[in-house]
Structure 1
Amino acid sequence: MSLFDLGFDKGSIYEIIVTTFDSKKRPHAAPMGVTISGATNLILRPFIETETLENLRARRCGVVNVTSNPWTFYKTTLKREPWVGPLPKSWFEPAKKVMAPRLVSSSSYAEFIVSSISGNGLRHVVRCKVVHTEFTKTKAAPYCRGTFAAIESIIHMTRVRTFLGQHKSRDAKRLIDLVKYYSELVDRVSPKSEEAKIIYSLLKHLRDREDSTT
């Protein structure tokens with residue numbers, strides 16, 4: 001089973017959780033964006049001073065965990081904060097093909113080995129080869145912010161029409177500005193996706209409407 005089977009596609013950035021072992025074989029998890037360059041090739045771009053990058057350098061392997069659970073992102077992002085606390089050990093179990101942990105709660109996952117690490121800026125580029133993929137629950141696609149952007153833009157457009165009909169131009173402009181912001185977001189994370197086409201269509205409708213009223 002390939003990354004395409006898990007719902008990944010070229011050209012989009014997906015928000016996932018990367019799990020690795022540290023030098024003492026303690027599990028570590030961190031949210032990160034991932035792109036793919038083929039059916040079994042993925043690319044991570046961790047910041048240079050992160051524990052994830054340190055673990056990938058030392059262990060040369062890890063797991064990409066697919067989940068849409070906000071609580072999982074919250075806990076893995078803020079685990080160092082005292083009001084959140086460390087991740088429970090029960091969240092993890094061993095991967096099948098690599099020396100790394102995986103999240104028990106993930107809907108699917110991809111185990112990988114590191115092919116190369118390069119870069120000298122704020123982020124490094126970690127190219128990886130997938131050696132095992134699996135669905136653990138009902139099939140769910142990896143989360144891309146472009147999906148959220150498209151849905152929010154559609155909802156905002158329904159309200160823009162209402163506000164314009166009520167001559168509430170300030171409220172309408174606020175929502176139009178949000179749609180424009182989402183168009184910039186989708187340009188970054190999924191520029192050639194169906195979500196991008198939706199937002200571009202909405203913006204064209206707005207421009208046509210503006211032209212017809214000037």
Structure 2
Amino acid sequence: MESVQFRPGSTSEIDPLRTGAVLSVDLGFSNSSKSTGLAYKLPGSAIRQQNVRFGACLTLLAELLLGHSRAVLILEAPLSGLFSENGNPVARGEFERRSLQSKTGRHWYLGAGAATCLASVFFLRKLESSLKASGRKCEVILYEGFLTFKAKRTDHARDARLLLDSFLGLHECSTITVVPEQGQTVVSVLDVVRSGESDQPAPATIAPAQIQQGNVDLIV
């Protein structure tokens with residue numbers, strides 16, 4: 001195994017991974033404000049959370065990960081893309097739609113989804129580089145967090161904590177696997193980070209259940 005290995009996490013391995021180090025990031029991409037939320041649970045320690053800037057989160061995350069040979073990292077950003085047979089971007093599933101009746105949603109390739117997807121590429125490249133420079137061995141198991149369609153703006157650290165609690169089984173959630181239909185192609189953000197292709201699937205998605213005020217939609 002390489003000294004630092006990033007790999008996609010699957011739905012089937014969530015239960016055994018809950019007892020190890022789990023870190024969650026609500027990814028923000030601002031040059032001035034603390035728009036990134038961080039929450040983490042390390043073995044033998046209480047859950048901690050805080051709001052930080054993009055660069056500070058990278059530094060802190062590298063320090064936390066280096067203390068463990070294996071850790072789960074949840075990023076609230078699209079960590080995969082789906083393309084049609086003609087090569088056009090398409091929605092990855094019903095979970096990206098506002099509701100089952102709606103034709104609109106938060107597709108990975110539009111607006112905030114596209115911006116945070118780009119942010120995740122820079123974030124993971126820098127994080128991997130920092131970990132490799134340390135010379136320590138570390139396996140990072142990557143999951144996507146999907147927390148959107150909120151009725152109002154919420155605190156970034158609170159959102160990271162909600163994703164963490166969902167992974168740990170403390171909050172109801174759905175787990176989603178992006179599977180391409182015939183002729184479609186799924187691309188993992190890890191392949192973009194590494195500038196190559198692999199046979200690895202996209203990271204599984206953690207989607208906390210949250211009732212919206214007003215229209216009582218569920219994120220499922």
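Here are some notes:
- Comparison of 1, 2 by volume of the Cα convex hull per residue in Å³ - largest value held by: 1
- At a computed 69 (percent of Cα pairs over 14 Å apart, for residues 127-182 alone), which of 1, 2: 2
- Comparison across structures 1, 2 (criterion: distance in nm of label points 7 Å out along Cα→Cβ at positions 31 and 47) gives the highest value for 2.
- Origin of the derived value 0.60 (FRET efficiency 1/(1 + (r/R0)^6) of positions 71 and 199 (r between Cβ atoms, R0 = 25 Å, to 0.05); candidates 1, 2): 2
- Of structures 1, 2, the largest value of FRET efficiency 1/(1 + (r/R0)^6) of positions 23 and 167 (r between Cβ atoms, R0 = 41 Å, to 0.05) belongs to 2.
- Test item: relative contact order in percent (Cα under 8 Å, 6 or more apart) calculated as 29, pick one of 1, 2: 2
- Structure from which -0.48, -0.55 was derived, log10 I(q)/I(0) by the Debye sum over Cα atoms at q = 0.12, 0.13 Å⁻¹, for residues 7-94 alone, options 1, 2: 2
- Structures 1, 2 were shown, and helix-only ellipticity at 222 nm (-39500 (n - 2.57) for each DSSP H run of 4 or more, over all residues; to 500) at -8000 was computed from 2.
A short reminder: the numbers here are calculations on the coordinates, not readings from a lab. Since we're looking at a predicted model, the values are computed, not measured. Cβ atoms are built from the backbone, for glycine too; each structure is taken alone.
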